[in-house]
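Only the coordinates and a few stated rules stand behind these numbers; no lab work does. Since we're looking at a predicted model, the values are computed, not measured. Cβ atoms are built from the backbone, for glycine too; each structure is taken alone.
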Structure P
Amino acid sequence: MSIVLELSEVTFRREGKQIIDGISLTVRSGEHWALLGPNGAGKSTLLGFCGAVTFPTSGAVHVLGEQLGRVELARLRHSIGHVNPRHSLQHPLTVRQVVLTGITATIDTPMRWRPSPDESRRADAMIETLGLKGKGEELWPTLSQGERGRTLIARALIAEPRLLLFDEPSTGLDLAAREQLLETIDTLDQTHPEVASILVTHHLEELPSTTTHALLIAEGRTVAAGPARAVVTTENVSAAFDHPIDVRHDQGRWTARASHR
């Protein structure tokens, strides 16, 4: 499997404070990584490196074979799909229009830009694939949080990315909508088997069953990294969150609760 992303001893300092301290990570095609840790651990900063948005203070970041600082970022970002539930629109676009902005890599539809017939067909096919058939003309403000989540995944996939980034995709979802979204993410393992993904969360219950690997961090440092079943354990999670946590794995999903032993 080819290497899609490589972080080598990256650090990041802001206003004299060390946010990231010597983290390394290698993600290969078809792998699905979870980036876990408590609030303030540095997850968002690391995801910024992965998305070619933030530069490290030191260390090297290679995304899709290109080193940050030596590549045109706009071109690189076209091959990275980013699913962020806090996606903000300036105008009330339709579902189809939101999906098409994945091709232009913009928030809103660019002025004077029109999709080609092939791009429109791809958008409709992606909308149907993500379980939104018949909703292409519905406006973003009228959608449920779950429908918005699936729309954003369709937006990320239409540009045929090699790397997908999920930034706490279950934010704001109720239980049913969360499970539907995770089922959608799980199907990507079959529909887009070569695409690598990284999902950020601090809730183990929000990990898809297709998660293959995990990076667990705390205070900007690596606690454990590798195959998910070996990393997401009672011992490692308790150490990262500095609290006794009982972690269980059943039928492909994880649960966590405070341990009173």
Structure Q
Amino acid sequence: MRARALARSFGRGSKALAALGPVDVDIAPGEFVCIVGPSGCGKSTLLRIAAGLLRPSAGELELRASADRPAAMIFQDYGIYDWKTVLANVRFGLDVQRVPRKEADERARSWLARMGLADFAGAYPAALSGGMRQRVAIARALAVEPEILLMDEPFAALDAQLRTILQDELLDLTQTTRTTTLFITHSLEEALVLGDRVLVMSARPGRIIAERRPPFGRPRTGEVRATPEFTALKAELWQLLRGEVAGRADAGPPHPTTKGAVPA
């Protein structure tokens, strides 16, 4: 992924709200990049542009991939369908791609097994816990074998213990598949555990103000959380973010042209 002078505004004329940019960034094949920044800085806006859900107001974003639809996106609110079974939810992207039903079922069941959900293939989302629903969302995204995985704070709504478990599971999965991943989070710990690289964004309009590479090799486990290097880098990132978060708090309520909906 390559972005140059990428920017996005909402509204028009003098009342336009600059939400993002300009942003310049390159993400290499197989790289896991985490983006942290204050609320409202445009992190999710960047992700939605990468997913093709929003058009930039200026600049360009280029995806180099072999497939026509190379990206799969995982949302904070799971984004799975209540009226479909777990199997049908995981198979959904394959159905859209018109993969033959037998092959689609086999691939969906394989991912359910990898996510520890094989026994729930016939269940509906209402019968699942929050962590299980998020596993379904991850399985659905990975079942289509995307070249680029876009994750928008997928664990934010989960309790701390479950969040840690799913971080470790995602770490294992992405190290196995080597899928290029762009991961949005407010958690510095999450970014340092998962990322090959951590990008820090400024307050709105979001720009990349710093980049850090966690000094932990691959394959990596969650045990890096206990190292002095982890603690030191987490403190350094917080110092970088502190002024931006304070600046966002001083900025007041969202611009009226956004009707209260400032991109995260």
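Key figures for this structure:
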quantity: Computed 1.11 for Cα Rg over 2.2 N^0.38 Å, for residues 79-222 alone - originating structure among P, Q; calculated: Q
quantity: Ranking P, Q by mean count of other Cβ atoms within 10 Å over residues 39-46, the structure that comes out highest; calculated: Q
quantity: Ranking P, Q by mean count of other Cβ atoms within 10 Å over residues 87-94, the structure that comes out highest; calculated: Q
quantity: If helix-only ellipticity at 222 nm (-39500 (n - 2.57) for each DSSP H run of 4 or more, over all residues; to 500) is computed and equals -9000, the structure in P, Q; calculated: P
quantity: Test item: relative contact order in percent (Cα under 8 Å, 6 or more apart) calculated as 24, pick one of P, Q; calculated: P
